[in-house]
Every structure is written in structure tokens, then in C-alpha cells.
1. Here FRET efficiency 1/(1 + (r/R0)^6) of positions 4 and 60 (r between Cβ atoms, R0 = 30 Å, to 0.05) has been calculated and equals 0.00, so which of P, Q, R was it run on?
2. Given a computed value of 1.00 for FRET efficiency 1/(1 + (r/R0)^6) of positions 12 and 44 (r between Cβ atoms, R0 = 41 Å, to 0.05), which structure among P, Q, R does it belong to?
3. Comparing structures P, Q, R by Kirkwood radius over Cα pairs in Å, which one has the largest value?
4. To test your reading of the models, identify which of P, Q, R gives 0.50 for FRET efficiency 1/(1 + (r/R0)^6) of positions 76 and 92 (r between Cβ atoms, R0 = 25 Å, to 0.05) when calculated.
5. Work out which structure the value -1000 belongs to, where helix-only ellipticity at 222 nm (-39500 (n - 2.57) for each DSSP H run of 4 or more, over all residues; to 500) was derived from one of P, Q, R.
Structure P
């Protein structure tokens, strides 16, 4: 699949939110990346976290490689704003998918709940 074909599949509007956790355990949003294009696939998916735990994700969110997400940072939320509205989807796992020809990141697959 060409990059142009992949980008044409990104038909959903999403907002990526980076959060931080306070010493008391509360979360607050530290930055927002509005108006990103992505694709949200709803369903039940069994995901193995970085800690080896199997958890249920309620959707997979596909984001382009330039979305600004950091796979090493643990606290992300995604809101879908169009064509449906669904907010506060907690990212439980981020998988960067590389292009086998170049070795560069092609896109990100984020499991959310």
C-alpha cells in the first residue's frame, strides 16, 4: 500500500492529549494535538501490555507517523471528534509499525479503552 493510499484511509478526526500524573495520582493534560487525521476501528481486542498483562482494548486507533506521539511516554488519551464523537479513550499500548523497505516508522497503532 502506498503512502497516499494509507493517508486516504485516515478519515476520522482525532485529538491526541498528553497527560501527566501528579504525586497524588491525579491526571492533567499538558499538551494537545488537535485536528489530526486517523482511523478508529472499534471492537474487542486482547492486547498484551509492556508489563506482560493481557487487557481488553475497545478500539484500535491508527495514526500517521507525524502525529507527535512518543511510544516511551505512558500517559496518552485520544478523542475522536468526527465522524463520531467519542472522548477520553485511554491509550494502553502504542505499536509503531515500520515500513520494511526503509525501516522508518510508517504509522502507529494505539490500543485504547
Structure Q
């Protein structure tokens, strides 16, 4: 056993362990880095999807609000047009009455 623990054998074993650890790290570190990169990319994509969903929901809410406002404005305009139409009909009737009164009071000239 004393022949086995010579300084050159111990150095050889330590060197062999160092090489094995180096090879292990050579293949393991890129795997860890790749897993971290994948996790970060997945998180970034998830955030982008959430942001896009929020933006589309906000746009949809804005369109709904604009549609409601436009419907309200159209209703207001329709109401005002109906009121104006009633006033115009009333004015037409008054003009007919005035025309009739004028025809009755001013004699027609024959001749």
C-alpha cells in the first residue's frame, strides 16, 4: 500500500480527478447556461403575451367606449332633427295660414 501512495501516484490521481472535473464542467456549464437562457426567454415571452393581451383589451374597451359615445351622439342628433322637423312643419302650416289671410284681404286685380 505504501507503494501505491507515492507522490507521483497522488499527483496522477489528483490530475485525473482535475481532468474529470474539467470535462464535467465543460459539458455541465453550457447546459446550466442554456437552461437559464431558456427560462429567461420563456419569462420574456410570457411578459410580452401579457402586455399584448392587456393592450388588446384596452383597445377593445376603447372601441366599445367610442361605439357607445357615437351611438349616444347619433341618438342626440336624431332627437334634434326630429324637433327641427316638427318646427319646420309648424312653420309651413303658419305660412299657409298667412298666405290664405293675405289672399283674402288683398283683392286680386283683374285685367
Structure R
């Protein structure tokens, strides 16, 4: 059986989850700093941080769900199957990392 090569453009999917995690880290810390410098009300700052966190969680969950429910292309053989599995678990790991690293920032006191 002949297999089709996996397109190189699919490799970027491996970086998608942690790229979004990095984006969330930068956005949350930047908004926190801006909110503290401009003396935003505490509730407004918390809601803004929560919305940014939820938006990034959704941005990771959508491709995770999409890749988890669709099977790998059988024409790509074991390489395509491995890439599919790796992308799904990388996205899942990024989702958990986002919750564990940035979720607690909503619980601590703001602008000390």
C-alpha cells in the first residue's frame, strides 16, 4: 500500500496550542499591568482577565475538539496517524497548562 506524504504545512499545528498559551500569557499580564497603572476598578480588571482567559481557552478547545473527533487520513499512513495523535495531545496539554498557570491569577489580589 502506498502512502501519501503529510503536507509540511500541517506541522504548524504542533505549535498551535502553546502558541495560544503564550498569547494568553502576554495578553493577561499586559492587561493586568495596564489595569493597575490606570487604576481600573478591581471587578472590571478581574472580568477583563477572565474574558481573555476564556477566549484563549476556547481558541485552544475548538481545534482540540475538531482534531479529536476526526480520524487521521488513512492515506498518510502511520506518520499521519502519529501527527494527528500528537496534535490532539499537544492541544490538550496546552489547555491544561493554561488553566493551571493562568487560572490562579484570577484568584490573587490585584494591583498590590
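Laboratory data are not the source of any read-out in this text; all were calculated from the coordinates shown. Keep in mind the model is a prediction, meaning the values are calculated, not measured. Cβ atoms are built from the backbone, for glycine too; each structure is taken alone.
1. Derived from Q, not from the others.
2. That value comes from structure P.
3. Once Kirkwood radius over Cα pairs in Å is tallied for P, Q, R, the winner is Q.
4. Traced to structure Q.
5. Structure of origin is P.
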